[in-house]
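Next up, some structures in structure tokens.
Read the figures in this text as sums done on the coordinates, not as results from a lab. Bear in mind that the values here come from a model prediction, so they are computed numbers and not experimental data. Cβ atoms are built from the backbone, for glycine too; each structure is taken alone.
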Structure I
Amino acid sequence: MISISSILALIAAYLFGSIPTAVWLGQSFYRVDVREFGSGNAGATNTFRVLGTKAGTAVMLIDILKGWTATNLAYFIGISVTGPQSSIQFINYQLILGVIAVLGHLFPVFAGFRGGKGVATLFGMILAIHFEAAMVCVAVFIILLLLFKYVSLSSICAGFAFPFSVSVVFHTPIKSILLYGICICVLVLITHQKNIERLLKGKESKVYLFKHK
């Protein structure tokens, strides 16, 4: 039976995910709606592109926090984490809450259901569920961003790094985490379809973390 606390946690997870960080930050501090410029996406990547590194970093960090917070709402549902079965059940609740938060980011109630691509929020979810695998994703993202300057390419590769790391590097026995990792790959490919097209055509915008001449 679904408890009231579970329903409230699901609602809260969606509302956390629905916080349109890029839209509110852009409008509040820059008088710019990032959805009207660049790729038209209300996420960290387009914020980097339209408003620069400082704003993009702020949006990315807050969006990560959204996913992490929503996923950890599982602690308030009252599930016992004693024993292997309870532990798996707890992680499954975390996965559900995290997915709901990502859906909130993709379709935010606070921004006319026009959201971002959910990569940062996905990462926050990963951070809460499997910290070590999350650090592998961070390493992949940073290395590729420094080498190629494409946030989209770095995000896509970091997404693929998660299922690889949990299955090959850390040998995680919980199948739902691996299944979730595979779903991440599919979602990242779907939400970055236009970015992939621009990358193949050589038209994707680059982001420079440091000043260059």
Structure II
Amino acid sequence: MGASCGDSCETFEGMSEGYKKRLWIVIALNAVMFIAEMVMSQVASSQALQADALDFLADTLTYGISLAVIGSSVKVRSNAAIAKGLSLFAVGLWVFGSTLYRVYYSQMPEAELMGVVGFVALLVNMTSVVLLISYKEGDANVRSVWLCSRNDAIGNIAVIIAALSVWGTATYWPDLIVAFIMATLFLSSAFQIMRQAISEKHATP
């Protein structure tokens, strides 16, 4: 059963056994992919893969926090969402800064490996999206989970495009451009999460 039912019901707060079970599955998938993709990003010398790996790490932590605070007060859940927004903001800044550094100190990524890893990551994230799509609307805590899942799928498609572009142009610029785009997406999502969380916190008596 989905979380969204229009104005006739209260905001979904994650109080569903089905939702919790799906979160556990998604947490496991993201943790495994963070380790695998971080290793492969070093092998492939890809900044875009590294950015995507860090996104997997941020998501693993985000989902874990989301699961832990389900059923807590609005204040606790809002504070947790703000913390997740801040962590995502930090990841975005790190990716942006490290990518800027790689503009001057970079080497040619392995396009074929980038493409393969990006495709596997896309399959994993599409699985997460399918599992969570029924719960894309809710409080800031629930909303942050959906935004992270959506970001991952978008990021994986971008990595695949970057791999094809690196192969086609024989330059590392597509890899760096995609990393910059992903950093921007992280920052944007962080602001969305924190804005909703602060609004919900202030609306609580």
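Figure out for me which of the structures I, II the number 1.19 belongs to, where Cα Rg over 2.2 N^0.38 Å, for residues 96-191 alone was derived from the coordinates. Don't skip to the end; give the middle numbers.
Details: I: 1.06; II: 1.19.
The structure behind it is II.
Comparing I, II, where is distance in nm of label points 7 Å out along Cα→Cβ at positions 128 and 160 highest? Write down the numbers at each step before the final one.
Working: I: 2.8; II: 1.6.
Checked I, II; max of distance in nm of label points 7 Å out along Cα→Cβ at positions 128 and 160 sits with I.
With mean count of other Cβ atoms within 10 Å over residues 64-71 coming out at 17.1, pick the structure among I, II it was computed from. Spell out each step's value before the answer.
Working: I: 24.4; II: 17.1.
Of the structures listed, the value fits II.
Where does the value 3.7 come from, among I, II, when distance in nm of label points 7 Å out along Cα→Cβ at positions 40 and 168 is the thing being computed?
On the way: I: 3.7; II: 2.1.
Only structure I yields this read-out.
Work out the source of 4.6 here, i.e. which of I, II gives that when mean projected area of the Cα convex hull in nm², for residues 48-103 alone is computed. List each step's numbers first, then the result.
Values: I: 4.6; II: 3.6.
Checking each candidate, the match is I.
Among the shown structures I, II, from which was the value -21000 of helix-only ellipticity at 222 nm (-39500 (n - 2.57) for each DSSP H run of 4 or more, over all residues; to 500) calculated? Could you put the intermediate results ahead of the total?
Values: I: -21000; II: -29000.
That value comes from structure I.
When relative contact order in percent (Cα under 8 Å, 6 or more apart) is calculated, the result is 32; to which of the structures I, II does this value belong?
On the way: I: 21; II: 32.
Structure of origin is II.
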